[in-house]
Structure formats: C-alpha cells, structure tokens
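Novice: The following blocks contain the structures, represented as structure tokens.
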Structure P
Amino acid sequence: MSDICFVPKKIPEEEFTSIASVIAEFPEGVAISAIRERIALDLSLRTLQRRLERLEDAGNITSSGTGKGTRYFPMIPTVENQELLDGVIPLSARAREIRSHVLGPIGSRTPVGYDPDFLRSYVPNQTAYLSNTFRQDLARVGQVGVSGLPAGTYIRQVLHRLLIDLSWNSSRLEGNTYSLLETERLIHLGEGAEGKDMKETQMILNHKGAIEMLAEQAEEIGFNRYTICNLHALLSDNLLADPGACGRLRDREVGIGGSVFHPLAVPQQIEQRFIEVLEKADAIEDPFEQAFFAMVHLPYLQPFEDVNKRVSRLAANIPLVRHNLCPLSFIDVPPEEYIHGLMGIYELKQVDYFRDVFVWAYQRSAARYSAVLQSPGDPDPFQVRYRSEIKEMVAAIVKDGLDKRGATERIALVARAEIEEAKFIEVVETELLSLHEGSIARFRLRPSEFTDWKTNWK
C-alpha cells in the first residue's frame with residue numbers, strides 16, 4: 001500500500017494503511033462493522049468513520065449506499081482512479097461499474113421495485129451523498145459574492161440569461177429539438193420556431209414560468225408541498241392528458257422506459273413517501289447536498305404522472321436560489337449520461353454515477369455564471385479544435401446583418417455541411433448571445449458593423 005497518498009496530518013499513517021489494507025481484501029465491498037473487526041486498531045466507530053471519510057476524500061477508497069447499508073470499496077490499483085467519459089465527465093471506478101450495469105441488455109438486469117429503506121436509511125446531516133471534499137469544492141466555485149443579501153438576489157441578476165440556459169438545457173435533456181437561439185426568441189420575443197412540435201414549444205414556455213416562480217418567490221420557496229406541486233403544475237401545464245393531474249400526486253401506475261425499475265403504485269404509499277422526501281430534504285443544511293438529494297429521490301419516487309425529472313432539476317435550484325449561489329442550468333450535460341446515472345439509482349440504489357454527473361454539471365454551470373471563480377476552467381477542447389470555424393461563423397452573421405431567425409438557419413446549414421452539428425450550433429449561438437462591444441475584436445469586427453447588426457438583431 002506504499003502508493004497511497006495522504007494529506008499531511010497528525011494521525012499516524014499506519015492507521016490509514018491498516019484500514020485501506022483491510023478494504024483491499026474485499027473488491028466486492030465491505031461494511032464498516034467488518035472493517036472494525038479486522039483492523040488491529042482500537043478505534044471507536046465514529047473515529048473509524050472519520051478515517052474512512054479521509055481515505056475517500058484522498059481518493060484511496062470509494063463507498064456506496066447510506067447509513068448501515070454503506071459499503072466501502074478499494075480503488076482499482078492498475079488504472080487511474082478516474083477516466084474521462086468521451087473526454088468530458090470524470091467518472092470514479094465505482095461510477096464506471098454502475099455505468100457498465102445500466103448499459104447491459106435489459107433482459108439481463110433483474111426487475112426491482114421501489115425500496116423504502118433507500119429513503120428511510122438517509123439521516124439528514126449525518127448521511128451524505130456528497131463527501132466533504134465535493135461539498136467544499138462546489139461551495140468554492142458556487143460563491144458569487146452576494147452572501148448575506150436577501151434570498152433570490154443573485155438569480156434576479158442573471159435571470160435574463162438563466163431563463164434561456166435552464167429552459168433550453170432542461171428541455172434538451174427531455175429530447176426537445178429547439179436550438180439555443182430558437183429558445184431565446186421564444187422566451188424573449190414569444191416567437192415559436194417553425195416546424196417544431198407544439199409540445200416542444202409548450203415545454204420551454206413551461207420552464208420559463210417555473211424559473212420565474214423560483215426568482216419571484218425566492219424567500220417563500222422550499223422543500224414543501226406548495227413549492228414542489230406548483231413547480232409540477234407549471235412544468236406540466238398543457239402537456240398531460242388529464243389537466244387535473246397538474247400539481248397533483250399520481251393515483252395510477254407509471255413505468256420507466258428502458259429500465260427494469262417499477263415505481264410505487266399505491267397512492268397512499270406515494271403520499272407517505274412524498275411527505276418523507278420533503279421533510280428530509282427540508283432538514284438538510286448543506287445546499288449542495290440538499291440539491292442532490294432532491295435530484296435523487298424525486299425521480300426515484302416518481303410522485304407525479306409525468307415530468308418528474310424536470311421537477312427535480314428545478315427543485316435542485318431551490319437551495320441555490322435561497323443561498324444566492326450559482327444556479328444549476330445543466331449546461332453541456334450529455335442526455336444519455338444523465339439518464340444512465342438515474343438508472344443506477346433506479347435499479348441499484350447507488351448514487352456514485354449520478355453524483356459524478358451532478359458535480360461536473362454544477363462546475364460547468366458555475367463557470368458560466370460565477371463572477372468570483374477561484375481558478376479558471378480548462379479550455380473547451382471543441383472550441384479549441386474549431387476555433388477558426390466558430391469565429392468565421394460569428395463574424396459572417398454580424399457582417400451580413402442577420403437577425404435571429406436568419407442566424408439560426410445559417411448556423412444549421414454550416415453545421416450540417418461541415419462539423420459536429422449540435423455542439424457547433426450551441427457554441428456559435430452562445431457566442432452571439434453574449435457578444436458585446438468589449439468582445440468584438442475577437443471576431444475582427446468593427447464597432448460600426450456591430451452597431452448595425454445589433455439593431456437588426458433586436
């Protein structure tokens with residue numbers, strides 16, 4: 001175990017080596033009680049828990065489960081502790097195992113139902129899905145310099161941008177085909193995109209209403225029945241076959257496409273678990289743990305007939321809004337990894353994969369909004385690779401004086417003809433939406449060209 005790295009501390013290194021050695025004997029995982037029995041150390045249960053947490057934060061071990069069901073796993077010594085998923089999202093060894101399971105043939109996966117012990121075993125402020133290291137890192141990048149001010153101060157400052165970003169990205173995770181510019185036109189000009197299904201238009205407008213609720217009622221929102229049910233009502237408006245199901249807990253069975261998970265079906269049990277989810281979420285003190293808890297347990301319960309994932313994504317922003325932290329807008333999150341991460345929760349009750357997606361997603365969102373990041377983010381490899389094409393496209397749109405509709409058509413045409421379509425469209429449209437007088441030199445544009453274009457653009 002000489003390759004284990006520890007942060008300097010007064011605790012003897014032998015303690016950590018002994019604990020890690022025991023865990024290394026159990027590649028399938030081991031409970032804390034078994035670890036305590038095997039180590040040649042006289043440690044209290046609480047002290048051993050702290051040592052295990054330090055080992056996990058240092059990347060020497062990993063864990064899965066909560067409460068008494070927590071199991072500890074050795075990291076794979078022959079490979080790096082993390083690998084990049086398609087060069088984007090870092091995944092822990094445990095997350096990769098979960099991903100392998102959910103990508104397997106559905107016929108090879110054992111059908112499972114809702115397990116109330118998954119929720120019951122979670123004790124607010126004792127159980128933690130996010131380690132101290134994760135929470136500290138997220139708090140560092142999420143601070144925007146407005147602490148101590150009334151709830152909602154920051155979201156109102158970025159509301160113009162957030163309405164577009166969160167509406168578009170959350171809808172995109174549901175398969176919506178609106179582009180970023182088409183979303184901007186719909187939200188700010190009320191112009192629907194030609195050739196799009198009305199359900200897609202309605203989905204984005206519903207997100208706009210739900211986000212505005214979070215901003216306007218920042219001091220009143222919380223993990224309570226009023227907030228969550230009304231978020232559902234806003235997000236599902238005009239999208240459900242039964243209008244009466246908007247904002248109401250379901251009284252019928254639902255299924256999860258592509259999964260062997262079967263949610264609760266008895267209305268009384270759904271009601272009981274819904275109350276328990278809200279009570280536990282409300283009791284959590286850390287805003288990031290609170291956000292992630294909501295993203296785990298609302299979809300796992302499936303309290304509504306439909307639109308549960310959308311509700312969980314908006315609900316995750318409740319503690320961020322209330323604490324004036326950067327919002328979570330799911331920028332660049334690959335839809336398949338979001339869904340597969342949830343599958344790991346549905347079928348295995350293991351959060352590691354979804355946790356890695358969540359942490360990466362928040363860091364991306366914070367990089368978009370935060371004004372006081374402690375360190376700059378890494379350059380986007382796509383933007384480095386297609387730097388010339390992106391700049392030429394932005395410059396051409398401005399010089400030709402295209403409005404938003406014309407720009408959308410031009411970008412789509414070039415993207416289809418030359419390079420990775422969806423990403424190229426997103427990057428160019430993001431550059432156009434953020435273009436201002438202080439940044440036009442990057443695209444070799446003259447002030448007069450920018451002024452003429454901006455008039456037509458608006």
Structure Q
Amino acid sequence: MINKVFKFGGASVKDAQSVRNLITILNKYKHEKLLVVVSAMGKTTNALEELLKDAHAKNNIKIKTGLEKIKSFHDQIITEIFEYQKASTLLKETNALFALLEQNLNNIQLPYAQHYDATVRYGELLSTTILNAYLTENEFDVQHILADNYIITDKRFRSAGIVWAETKARIQKLMKAQPNHHIILTQGFIGGTLDGSPTTLGREGSDFTAAIFAACLKAKEVWIWKDVPGLLNADPKRFSNTSKIAKIAYSEAIELAYYGATIIHPKTIKPLQNSGIKLFVKSFLNPDLPPSQIEGLHLPGQNVPSYIVKEQQCLISISARDYSFMDEQLLHQLLGVINQLRIHVNLIQISALSLSFCFDEDPEKLQKLLLALEKDFNLRYNEKLSLFTVRHYDSKIADLLNQNHQVLLEQRSRTTLQLVVPELNYQLIDRWIKKP
C-alpha cells in the first residue's frame with residue numbers, strides 16, 4: 001500500500017548535483033513504498049515550447065540549434081552521474097527519445113494545441129528515463145510507468161480534464177499488478193486520451209498529477225518538494241521579506257492558488273480535499289526543515305496577509321456600441337465567447353455599460369477575441385500589465401498601493417484586494433511586508 005506520493009519539480013532535477021540530492025532524500029524513505037512524480041529537468045519545458053514555435057515558423061536553423069542545446073543539457077547530466085559504460089547505454093535510450101521528438105516536430109499539420117501536448121511531454125519522458133536508471137543504479141526497487149497510460153483525459157489539449165472513472169480503474173489495477181515495488185516512478189503534467197492522443201494538464205500541472213495518483217490510491221499524504229522552505233506569503237524571487245506559513249486549510253490554499261500563488265497548481269487541492277489527504281510543501285534544499293501543511297476545512301488564525309503577483313497581463317474593456325446595459329443576456333453572450341476561446345479570466349468587473357477583465361497575455365487569443373467582438377462592441381485594451389493581489393489586506397496597504405501606483409482597475413472583497421497596474425513598485429511593497 002502506498003501512503004505517500006512525492007512530487008519533485010524541475011528545479012529539483014536541474015543538474016547532476018540536484019539528481020544526487022534527490023536520491024539522498026529518497027534514501028531516507030527506503031522503508032516506505034512511494035509513488036514519485038517528476039517534472040522535466042530545469043527549464044526544459046520552456047525550451048521545448050520555443051522549439052515548437054520554431055517548428056511552426058519553419059525555422060530549421062533554430063530547430064537544429066534548439067534540439068542540440070536540449071540534448072547537450074541532458075547528455076551532460078547523464079555523463080556526470082554515471083560511469084562511462086552505463087552512460088553510453090543510457091544515452092542510446094535518450095537519443096531514441098530525441099529522434100522521436102525531432103520526428104514529432106514535423107507534425108505541424110496538427111492543430112497547435114494538440115501539437116503542443118505531443119511535443120512538450122518529451123521533457124518529462126527524458127527526466128524519468130534518466131532518474132529511473134539512476135535509482136536502479138543506486139539499488140532502489142523501482143517500477144517506471146508512463147503517466148499517459150493511467151492519467152486518462154478528455155481532448156481539451158493544453159488543459160485536459162480528467163476522466164476520473166477510467167483513471168481510477170487503471171491506477172488501482174496497476175497497484176494490484178505491481179504491489180511490491182519500493183518506488184513507482186512516473187511523469188508529471190502529462191496524460192492521454194482513450195484513443196492514445198497525448199495531452200497535458202496545464203503548465204506546472206505536475207502537482208495535479210501527484211494529487212490524482214494520491215486520490216486514486218487512497219494515499220494519506222502528498223509531499224511537494226520545492227526550492228523554498230515551504231509555503232511562503234510572497235514570492236521570494238520578487239520580495240526579500242517573506243514569511244513561512246506553517247499550516248493553512250484547503251480552502252485558503254485554493255484561494256491562494258486561484259489568485260496566482262505559484263507554490264501549488266490551482267487544480268491540486270480539490271482531489272486532496274475530497275479524499276481528506278494532507279498536503280505538505282517541503283524544501284529539497286533543506287529536507288530536515290519542518291514543512292508547511294495544508295489540511296482541514298477551516299483553521300483558526302488564517303489571516304496572515306499574502307502578496308501575489310501575476311505579470312504579463314492584458315486588461316480589456318468591452319461595451320456595446322448601442323449602449324445596451326450589461327445585463328444577464330449580454331453577459332451570457334460575452335462569457336460564451338470568452339469560454340469558447342478558452343481564455344482564463346484572472347479578474348472580472350462589471351458596470352452598467354461595460355465588462356472588464358484581466359487575463360494572461362496571449363496575442364493569438366486576444367486577436368481572436370477582438371475579431372469576434374469588434375462588429376458589435378467598443379473594445380479597449382492594455383497589455384504588459386501586472387495584477388497584484390493582497391489576500392487578507394487592510395485599509396493601510398490599500399491606501400498605500402493606491403497612492404503610489406497608477407491603478408487601471410481595482411477590486412475589493414471582504415478578504416481580498418486586487419489591483420491592475422502598468423508597473424508595480426516592488427521596493428515599496430517589500431518594505432511594507434517587512435514592517436506594515
């Protein structure tokens with residue numbers, strides 16, 4: 001029986017030393033059966049996304065250069081962690097994957113979203129192939145499985161929905177067939193349809209993969225290993241004065257993920273909450289540090305302010321040319337178009353005559369939206385904006401932000417303040433976080 005599911009992100013396998021560190025961590029749990037979910041190594045997914053763009057632009061020189069760079073990155077890790085003979089054998093396996101990747105890049109006749117899912121999955125396939133070999137080399141009893149044979153999804157490419165009944169049946173069948181392995185190793189982020197088409201669960205979806213396996217296995221805990229001490233109240237890459245949150249409820253974690261906190265994928269919490277599975281966020285750099293814990297429906301003292309930034313935002317305002325009220329019928333029409341274009345709305349605001357909303361910049365989706373609406377609606381939009389969210393704000397921080405920023409849109413609820421601004425004053429906010 002597997003009680004723990006571990007998830008390691010790209011930063012935890014970004015180089016040879018990181019891979020060795022991962023093995024050191026797993027050695028501490030040799031007495032337990034684990035399912036281990038691993039992401040692509042380092043920034044491989046980003047590199048594969050660029051490679052895909054070059055393929056659709058038919059830029060053969062960039063394709064060749066990009067492939068060589070990704071291959072060299074993985075080859076270096078292999079040659080650093082294995083002796084010559086084992087490295088040579090493993091390089092044949094990874095070379096075969098790169099040959100399939102190169103062949104797949106030529107399938108530009110596929111719709112872009114479907115081609116994306118068929119391409120970026122090779123990052124996870126490469127990382128688990130290398131890690132499987134290294135675990136075996138270090139005398140772990142490991143079963144390497146392909147996630148797309150077990151995570152069964154619909155055909156909503158780039159953000160696939162889970163076919164839960166089939167996924168659960170396959171995962172439980174796996175456990176009956178392979179009950180004795182110490183570690184079952186699989187890929188994050190990727191899935192597959194019933195007819196075998198590759199899909200992905202959305203960017204940073206490896207957390208969700210771990211939650212899916214945990215729920216289907218009836219595990220007790222999911223551990224997400226990160227390069228930070230735990231769940232922090234602000235992004236340490238943007239702010240220096242962050243605080244660790246020791247324990248929060250599922251509901252609060254969902255709110256933070258929804259607003260853009262990057263520590264957890266937004267879809268992760270629901271299957272865990274539904275099954276009563278605890279989630280721990282733990283440091284792979286300092287594994288002896290106590291983790292942050294997420295569990296329970298409501299916990300007292302959950303009003304620690306959190307500060308969340310989403311950059312590269314587009315704000316668009318829509319109003320009818322005939323000055324129609326923004327009533328339910330018109331909202332139904334507009335939201336239908338937004339849904340059809342698969343635009344994820346990060347913030348929405350309605351007035352008597354207009355609908356304004358903020359979403360992650362996507363030039364293709366923006367042009368499709370403008371084309372769909374320009375005949376009947378007045379459209380205004382701004383790009384390269386920041387959406388700043390303060391969870392559990394007070395009036396002092398609200399006043400400070402408004403006085404020191406050009407605010408294009410503001411929205412407040414009882415617990416959450418959101419501002420859309422052209423440029424965020426990070427130093428001002430960092431000083432506030434340190435001494436409000």
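Values quoted throughout were computed directly from the atomic coordinates according to the rules given, and no laboratory measurement underlies them. The shown structure was predicted, so the numbers you read here are calculated from the model rather than taken from an experiment. Cβ atoms are built from the backbone, for glycine too; each structure is taken alone.
Novice: Computing relative contact order in percent (Cα under 8 Å, 6 or more apart) for each of P, Q, which one ends up highest?
Specialist: The structure with the largest value is P.
Novice: Oh, and also: Upon calculation of Rg and Dmax of the Cα atoms in Å, for residues 211-338 alone from the atomic coordinates, which of the structures P, Q produces 18.8, 64?
Specialist: Among P, Q, the structure yielding 18.8, 64 for Rg and Dmax of the Cα atoms in Å, for residues 211-338 alone is Q.
Novice: P, Q: which one has helix-only ellipticity at 222 nm (-39500 (n - 2.57) for each DSSP H run of 4 or more, over all residues; to 500), as calculated, at -13000? Don't skip to the answer; put the middle values down first.
Specialist: Numbers: P: -17000; Q: -13000.
Structure Q accounts for this read-out.
Novice: Identify the structure, out of P, Q, from whose coordinates distance in nm of label points 7 Å out along Cα→Cβ at positions 51 and 107 was calculated to give 4.9.
Specialist: Considering all the candidates, the number was obtained from P.
Novice: So, one more: Determine which structure produced the value 3.7 for distance in nm of label points 7 Å out along Cα→Cβ at positions 115 and 147, calculated from the coordinates; the candidates are P, Q. Write down the numbers at each step before the final one.
Specialist: Details: P: 3.7; Q: 2.4.
Considering all the candidates, the number was obtained from P.
Novice: As an exercise: distance in nm of label points 7 Å out along Cα→Cβ at positions 363 and 427, calculated from one structure in P, Q, equals 3.3. Which structure is it?
Specialist: Q
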